[in-house]
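Novice: Take a look at these structures.
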Structure 1
Amino acid sequence: MAVKTITIDMEAYETLARQKRPGQSFSQVIKERLGSRRTGRDLAAALKAARFSNKTLDAVDAAVRARRRDRPRAVDL
């Protein structure tokens with residue numbers, strides 16, 4: 001694997017180091033925080049992996065429908 005050396009100031013280094021877990025490389029921290037954008041397909045796969053019950057999914061669906069019916073309104077000032 002190719003590598004590239006970068007220069008960062010001490011404040012950036014310390015911020016990065018605080019995010020690093022034991023055994024994790026700085027490259028892994030950067031990829032985790034700034035990596036590729038998540039897609040709808042990623043969300044669908046995560047939901048499938050979570051294995052929510054049909055009861056839970058129905059409750060979420062009902063909550064979404066209720067929010068659509070009761071749209072928030074701006075407060076009159």
Structure 2
Amino acid sequence: MQRTPLLMMGAILLVLGAVALIWQKVSYTERDTLVDIGSVKVTADNKKDVPLPPILGGIALAGGAILLAVGARKS
């Protein structure tokens with residue numbers, strides 16, 4: 001197995017794990033239509049949050065570190 005894919009996946013996991021630990025939620029906006037009568041349309045924007053558990057970030061960091069170590073060892 002080549003080491004380049006392992007190193008890239010390890011680096012991506014490290015970055016994603018760090019981001020998950022720093023920002024502990026993902027926010028998005030959902031647009032709902034309240035009234036739709038002919039040409040009149042009333043909408044409302046609802047902001048929703050999806051929490052990211054810290055264990056998820058920790059697992060991603062650990063997996064990235066392991067992949068980087070294995071990729072660096074296979075030279």
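Read-outs: derived from the displayed coordinates by stated rules, not from any lab. These numbers were taken from a predicted model, which means no experiment stands behind them. Cβ atoms are built from the backbone, for glycine too; each structure is taken alone.
Novice: If Cα extents along the principal axes in Å is calculated from each of 1, 2, which structure is the one that comes out at 54, 44, 22?
Specialist: 1
Novice: Can you tell which of 1, 2 yields 0.80 when FRET efficiency 1/(1 + (r/R0)^6) of positions 23 and 39 (r between Cβ atoms, R0 = 35 Å, to 0.05) is derived from it?
Specialist: Attributed to the structure labelled 1.
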